[in-house]
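Multiple structures follow.
Computed from the coordinates by the stated procedures, all read-outs in this text should not be read as laboratory data. Please read all numbers here as calculations on a predicted model, not as lab measurements. Cβ atoms are built from the backbone, for glycine too; each structure is taken alone.
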Structure 1
Amino acid sequence: MKKKIKIIFIGTSKFAAYHLKGLINNFYTISCVITKPDTYENRGYKLTFNSVKKLAIKYKINILQPESLHSLKLINNIINYKCDIIIVVDYGLLIPSQILNIPKLFCMNVHASLLPRWRGAAPIQRALLENDLKTGISIIKMNNFLDQGDIIYQIEYNILLYDTYGSLYKKLAVLGLQGLLFILKKISKGEQIKFKSQNINIIKPTYAKKISKIECKLNWYLPAKKLECMIRAFNPKPGTYFIMKNERFKVWQAEIINNFNNNSITQIPGKILLINKYGIQINTKNGILNIQIIQPSGKKQMNIQNFLNFNQYKNLFKKNKIII
C-alpha cells in the first residue's frame, strides 16, 4: 500500500515550476509553496509574480513569501503543516537548519550539475563556459552547507556540441523531475532511501558563481573556442555582445573556423577577415569565430544574410575593420 506524502515545495524559477507542475500532475499533495517575494519590473512600476507563484495560484496551493527564512513566524507556519518532506528546487537562498530539521523525513534539493562539480547559483552556464563534456542532475539530502549534502540520486547527461543554456535548462529539468518522481515513488512504497557522500577525491568541488554582466562582452584576445562557449552559455540570457561604432550587437550563434589561411595567424584579434552570407569571420587569439546569428540594438535576431540587407550594417562591417 502506497503512503501519502505531505510535501512543502520551495522554489522560484521556471526550472522550479517545471518540477512543481510535475508533482501536481502526479497527484502528490503539496501542502504549501514557499517562494521569493514579488518583484517590480519596468522601472519599478509593474509588480510581477514568479513562475512558482503563478502555478501555485492556478492550483490553489497555499503560498508563503517570506522576506527572511529565519523568521519565527515562517518556521512556526512550516511546523504547523506537519510535512513529511521538503523539496527545494532553484530557490536561490541557503535554507537554514531550523527549516531543514522540520520535516519528518528530510529536505532534498534538485541541483543541475554532477555534484560536487558546480555547487552554487549558475551550474548550467558554468558547465558550458568551461566546455564540460557532461553534466547532469544531482538530488541531495540537504545539510547546512551549500550543495554539500549526501547524494540520493544522480544521472549524467552528455553535453551536445550545439547545446545552449536554454536547451540544457530544458533537458535537465526533464531529468530532474524524472529523478524526483523516482525517489518519491520509493518513499511512498516504504523503501529505504540510500545516501552517498559526495566524493571530493574523484571530482574536485567547484563553485558556480552568478553570472555578471562584465562576463558577457566578447573579448577577441580569448581563443575562438572560449568565445563560442560563452555564446552558448549566455543564450538566451543574458546574451553575449560586442561594440562596433558605439552600437551594441548581441551574438546568438557562432562556429569556430580553425583553418582560415596562414595570414590570419598574424592578424590582430578582433579584425574582420571576411563577411559574407555565411557569417562574419573574426580573428581571435586562437582560431576564427564565424558569427552566424546577430542582433543589433533595438532589432530582432537575424542571420547574416538578412543582416547585410541593411545598408547601414553592410557599410559598417567591412573586411579589415577592428571590432572592440
Structure 2
Amino acid sequence: MDLPAPDRFPWWREQLAKATVPTVVSSPHAADFRAEVILARMGPVDLSILTHPEARAVRTPALVRRSDPGVYGLCLITANEVHLAQRDRECRVGPSDLLLYDTSQPYDARALPGPGTRPGRMLVLQLPKDALPLPPQQLNRLLARRMPAGTGMNAVLAAYLTRVATAIEKAEVTEQEAGRLGEVALHLAAAALASQIEAEDLLTPETRGQALLAQIEAFIEYNLGDPDLTPAVIADHHHISVSYLHKLFQPRDLTAAAWIRRRRLEHARADLTDPRLRSHPVQLIAARWGFRHAAHFSRAFRTVYGMSPRDCRHRVQGWE
C-alpha cells in the first residue's frame, strides 16, 4: 500500500496496534515513514511480519490497564537491532536472536537504525498465556533477555518461523493450513521457552512430540546429501526406536523414508532449474542430494514430476 507521506506514520501506528498491542509510537522518520506490516491469523497464535525504519514503541502502565490481551510476544529479529527494557531489565539483540516480552507489563522497545538506509525487520509471534504450559513466574526470567537462535530448539523455532513467513509473503498458505501451522508454531515456541528455563517436564506429550519431529526434520535437512541417511540412522541419532519414528511421521501420511526422498527431489529440482547451476551435470546434482545411482534418481524424479530431470532442465524458459 503506497500512502501519501503524511498518512504513513499514523497508518503504521494503527497497524502496529492491531498486529501487537497499543503503544505510544515515535520515530525520527515520522514525516516520511516507510514500513510494512503483514498480519497472519494462525489458529491459536498470530504471526506479524514487520519491516520498518528506526522507531520506538512504549507500552505504558495506563495502556496496560486499558487493554491487556494477555499474550507474550516472541520476536525473531532478522535485520538491524532492537533494544528492549522490561521489568527493570534491558537488552540489545540483533539478527538471529529471539526476544520475549509480556503485554501485561510496561515495556520500552526501540528498533535501532541499521547501516545506511537498510530497514529493520522482525517476526513477532503472539502467544496466548493460557496456551502455554509454563509458569509466568519462570517466564518472567526470559523477558528482555537475549536468546540466541543458533542452536537447539531456538534454532528449530527460528527456522520454522522463517519458512512460514516466507510462505505467507508469497501467499502460499491457505486458511486451513494457517491454523495447522499456528498449532505447530505454538508447540515449538513452548518447547523453545521451556528449554531456556529447564522446564521441559511441564510440556504436554503432544508438544514434546512436535518438538522432536521438528528436530528430526532439521537433522534430515542437514544430512540430505548423505546417501546413508536412513530411518534407522535417524532413530539412533535421536535415541528412539524406528517404530516410534514412523509414528511421529504418521500425521503427514508419509514414512520417514518417503519424507527423505521427497525433500531430496525438491532440492534436486530447485538445482536443475537454477540458471547458476546450468553447467552442472545432472548426475552431479543427483549425487549432491544423496542419490547414488543416476538411473534411480531419474525414475524417482519422473514418478513425482512426470518428466525426466533433463527434460525439467530444458523446459526452463530460455534454456536450450
Comparing structures 1, 2 by distance in nm of label points 7 Å out along Cα→Cβ at positions 179 and 235, which one has the largest value?
-> 2
Can you say which of 1, 2 returns 12.4 when mean count of other Cβ atoms within 10 Å over residues 155-162 is computed?
-> 1
Out of 1, 2, which one gives -1.15 for log10 I(q)/I(0) by the Debye sum over Cα atoms at q = 0.22 Å⁻¹, for residues 59-162 alone as computed from the coordinates?
-> 1
So helix-only ellipticity at 222 nm (-39500 (n - 2.57) for each DSSP H run of 4 or more, over all residues; to 500), computed for just one structure, reads -7500; which one of 1, 2 is that?
-> 1
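Taking mean count of other Cβ atoms within 10 Å over residues 107-114 as the criterion, which structure among 1, 2 has the greatest value? Working shown, then result.
Details: 1: 24.6; 2: 19.0.
Greatest value across 1, 2: structure 1.
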